[in-house]
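Presented below are the structures under discussion, each in the form of structure tokens.
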Structure P
Amino acid sequence: MDVNSEVIKEEELKILSLLKRREQGESVYELKKELNDTMEKHLRVFRNRKGMEEAREKIKELRERFDKVRLKDSSPYYNLELLAYFELRNMLDLAGAVVESALFREESRGPHYRTDFPQKDDKNWLKHTLVEMHGQEYHLSTESVRITHFKPNS
């Protein structure tokens, strides 16, 4: 069996286990709403360190609660709740990446306006923010912006 086949088999077993889980657990839809509310409250266009750190903690809490989610629909076919489960898993990863990169970038630029760093800072921040996820940890780095035609107005 090749590596891809092993990964697929592992994922299939996780899904079957999730569908057969009978103990009490939270609704995937409730967690999804809490994540949406958190991002709406703390990561809108106007944001600051305090709010983003609150969002970071809430996302961490939601990740822990996510492991105990229970699906009411145990059907392996056309299961919208299972689809919502996978969407939420990915949304939690993405929300964490958004929070970490927004905290990392200590300036305001475009739709990222930090009330605690209101100025655009081309000297230190005219670069791309890159986020890699290793397990549950985010690793941030930067890459220079290559300007080919139009220099930014500072």
Structure Q
Amino acid sequence: MTNLQDAVTFIPYGCMVDEFQHIVYDNPDMTPAERKEVWKELESQYRPWLDFDGDPFFGEGGYWQRQGHIFWNPFYYIDYVLASVVAMQFKVWMDKDFDDAWKHYLELCELSARDFYEEELAQVGLKSPFANGTISELADDMSAKIF
């Protein structure tokens, strides 16, 4: 698998981990079995191709427990997801016009958190990962590059 394929498949996983954490931290009285059930349901939505080959622990929703950051750095993966979406937009842009994309990349670096995230992205011509259609369009672009 290429780095690009790894990045593309990480995005749904990172979003799944974030959603799981929101559910669990909003419901601190959940039992261990309820947490496993939530994870299992999210896996069926975000990663339906998974097959744990009869492993009962992972097959019943225990995989989340191997994500140590859920315990000591909650909501950590979402930063990687957002960065990946922006990086992929730059990848598409660079394939079309490398010099223009590079110029805007440097401009984004120079902004250095002076403004709100989505406003900085807009200033350099990128779409917010939170905007309707951004992920769908990016998925089409990435699919064309991979396949």
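Quick look at the numbers
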item	result
Which of P, Q leads on distance in nm of label points 7 Å out along Cα→Cβ at positions 45 and 101, largest value	Q
With helix-only ellipticity at 222 nm (-39500 (n - 2.57) for each DSSP H run of 4 or more, over all residues; to 500) derived as -17000, matching label from P, Q	P
Read-out mean count of other Cβ atoms within 10 Å over residues 93-100, computed value 11.8, structure in P, Q	Q
Structure responsible for 1.03, with Rg/Rh (Cα atoms, Kirkwood Rh) calculated and labels P, Q on offer	Q
Structure responsible for 12.0, with mean count of other Cβ atoms within 10 Å over residues 13-20 calculated and labels P, Q on offer	P
Comparison of P, Q - label where mean count of other Cβ atoms within 10 Å over residues 29-36 is highest	P
Structures P, Q, by mean count of other Cβ atoms within 10 Å over residues 5-12: label with the highest value	Q
Per FRET efficiency 1/(1 + (r/R0)^6) of positions 53 and 117 (r between Cβ atoms, R0 = 35 Å, to 0.05), the highest-valued of structures P, Q	P
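Only the coordinates and a few stated rules stand behind these numbers; no lab work does. Since the structure is predicted, the reported quantities are computational estimates derived from the model, not experimental observations. Cβ atoms are built from the backbone, for glycine too; each structure is taken alone.
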